[in-house]
Structure I
Amino acid sequence: MKNKSQILGVFNDPDVVSTAVDELLRNNIPIKDVFSPFPLEHVWKKLNMKTRIPYATFLYGVLGTVATFAFLYWSSVINYPLIFGGKPTDSLSFVIIMFVLAILSGVIFTLATYLIREKLWPGKVVNLPDPRSTDDKFVIVIEKDMDMDEATVRQIDELLKKSGATEVNMSNV
């Protein structure tokens, strides 16, 4: 297993992180990831980071609606039809139940998909490049390649400091 090094730029302000990402991208420096205490959607767009979770949620909601309708139709029309008050057995009186269960299935299956996709399970030890990124710091992670020379590392270090990094660290993964 190779020992990979990372260059970490630690910032205090999300707006400064955004300008630092712009500066690094202008200088063709590949950014591996950005860690922050809250989501920075504009940084995701700049780094072309996309997710398909909303599409999965929509699919889970549709499947939940269809499954709920099939179960309710089977239970109230086919298996145990009760006619009361002259109303037909196949009325849409269960639309509210379908709506609520569509939301419930969307939420539950999306959460399960997220946990499986991110390999998060109870008791997993999280390996953060800088633990302060969960409190109040913003961290830009640049992976240091084996063929990267000292001049390039110094250039990245200077760019990060010029862009407003409060500190620049090296980390081994």
Structure II
Amino acid sequence: MEWRQLIIGNYERISQVMEQALEGLTLNELNQQPSPDSNSMGWLAWHLTRLQDRAIAGLMGEEQLWVKDGWHSRFNRPHDPQDVGIGHSSEDLAAFKSPDVQTLLAYHHAVLERSKHYISRLSESDLDRKLDHPRFPTVGARLAGIISDNFQHAGQIAYVRGLLKGKGWRDA
């Protein structure tokens, strides 16, 4: 397997995990918080995608799809490209109102396609390109960080669904 395929495959698997965890959920279920200080499944799906959009756009030196393609308006959120959920308070979490599953996934798929396009054009030496980021000093480290973060959030969506719906939700 070629290294680009390995990286892209991880991004695609994140999407598959998220799609399965969100399948068939209603707006009420997407917005249900297990507790007042907890993230809802809709917020987690939005946040996962926002982080990937911001990071890949930054690596590409381009505008985020959130702003460029007007996704913020479909989510009834501010135009702010820094609005990714980091630092959201309990009040912010409660105020977040997710769009339907189709909109969550449409935004995610648009970001995924852009990510795949970017990764497919990288050279091996591009992975070592230095970044001015304390946690992710190179492009390769940044791409790995996105994978790690996104897998964690996709797993959290599945966990919250199991918490709220019981262990048989995958068989439904």
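Just so it is clear, none of the values below were taken in a lab; they were calculated from the coordinates. Given the structure is predicted, the values throughout are model-derived calculations rather than measurements. Cβ atoms are built from the backbone, for glycine too; each structure is taken alone.
Assorted remarks:
- For 20.2 (mean count of other Cβ atoms within 10 Å over residues 53-60, calculated) the corresponding structure among I, II: II
- Given 46, 36, 27 for Cα extents along the principal axes in Å, calculated: source structure among I, II: II
- When relative contact order in percent (Cα under 8 Å, 6 or more apart) is computed across structures I, II, the figure 55 traces back to I.
- Answer label among I, II for the case where distance in nm of label points 7 Å out along Cα→Cβ at positions 125 and 149, calculated from the coordinates, equals 3.8: I
- Winner on distance in nm of label points 7 Å out along Cα→Cβ at positions 29 and 133 once structures I, II are ranked, highest first: II
- For 3.1 (distance in nm of label points 7 Å out along Cα→Cβ at positions 5 and 61, calculated) the corresponding structure among I, II: II
- Given 18, 30, 18, 15, 11, 7, 0 for P(r) over Cα pairs in 10 Å bins from 0, in percent, for residues 37-100 alone, calculated: source structure among I, II: I
- Computing helix-only ellipticity at 222 nm (-39500 (n - 2.57) for each DSSP H run of 4 or more, over all residues; to 500) across structures I, II gives -19500 for structure II.
- Comparing FRET efficiency 1/(1 + (r/R0)^6) of positions 77 and 141 (r between Cβ atoms, R0 = 41 Å, to 0.05) across structures I, II, the highest value is found for II.
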